[in-house]
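Structures follow.
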Structure P
Amino acid sequence: MDVQEIRLKADGLELAGELHVPSKGKLHPALCICHGIPAAPPDPTDKGYKLLAQRFSRAGFITLISNFRGTGKSEGNLDILGWTRDLQAALDFLYDLKEIDRNHFFLLGFN
């Protein structure tokens, strides 16, 4: 499995993320994992989303986790309407990867 730090752009803001790729050279289903509204400042010891992404990647999914604007290492202020554009940027990024099986594209979200 290959893990890459990535940067997305939405409304001129830089958004942080990680891409988990099970293997190169073949098509994989894609999964975008979206976090919910944070109730507290981020806990750097919490590896919940990273562990979830690793698990899906081991199961064969190219998996993207990213921080919406105003959260984690992403720029900007918390803006729920802006999150829709952040999500569009994440989905576009995944969809454009050559290793993606576009017939198997999934979204997993939390609130």
Structure Q
Amino acid sequence: MPVAVVAPGNGVAFLVSSYGVYEVIAACCSSPQTTEINADKRADTLMKWVHVGVVQAAVLVGIAVWIDPAHRVPILAGAILAAGFMEGSYWHAKKSGLQKGGPTTESW
């Protein structure tokens, strides 16, 4: 990596940049609401991609901690909290959608 990227204090900038890209793409693709509404047909596929996203985020957080070890505690705390919130949101959406059923946004 270029020296400028690895300079102390750049971990936060790295996370903001990478997560900005991930969040914009994710917002365009799916949501816990989509998981709940279409749980009977797509919950397993949607959950697979939630887990893939968590793994990718963990790699990015690991890089940020390596770049900016002085801020590892807030970087890890934010990442763990956000991953827990998102995993929990999708898990709840899947469970709720499978239990309640109802009309979906897709026709098969």
Structure R
Amino acid sequence: MSVYYPKVICADGFSMSVQAHAGAYCEPKSNHAVKYSEVEVGFPSDFEPLLDDYVEMPDSPKGHKDQVFPYVPVSVVTNVIAKHGGMVEGEVPPGVASLRASDR
């Protein structure tokens, strides 16, 4: 059974889905990995240049908001969370640092 993580909401209001399970664009492709090295990011609330290299459909007229970003290294996701002030809600898969805004 796949594990689904609640959407990440950052201190500045930026949000995104961060998923890792057998049906996601992640590495390893497993429902219960101890640590992921790459995860799937989806539907960011705004353009985020740190994700730009991973966008699934770069020529989409919708931009980043309705996009999926396959196989994003966990270090990139951690940097996105840090850039937006840390997480205030949500959960990330193992391997992604869950930088909480209260920890900063």
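Laboratory data are not the source of any read-out in this text; all were calculated from the coordinates shown. A quick note: this is a predicted structure, and the numbers were derived from the prediction, not measured.
Numerical summary
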item	result
Computed -8000 for helix-only ellipticity at 222 nm (-39500 (n - 2.57) for each DSSP H run of 4 or more, over all residues; to 500) - originating structure among P, Q, R	P
Label whose coordinates, when mean projected area of the Cα convex hull in nm² is calculated, return 7.2 (choices P, Q, R)	Q
Winner on relative contact order in percent (Cα under 8 Å, 6 or more apart) once structures P, Q, R are ranked, highest first	Q
Test item: Cα extents along the principal axes in Å, for residues 16-79 alone calculated as 45, 18, 15, pick one of P, Q, R	Q
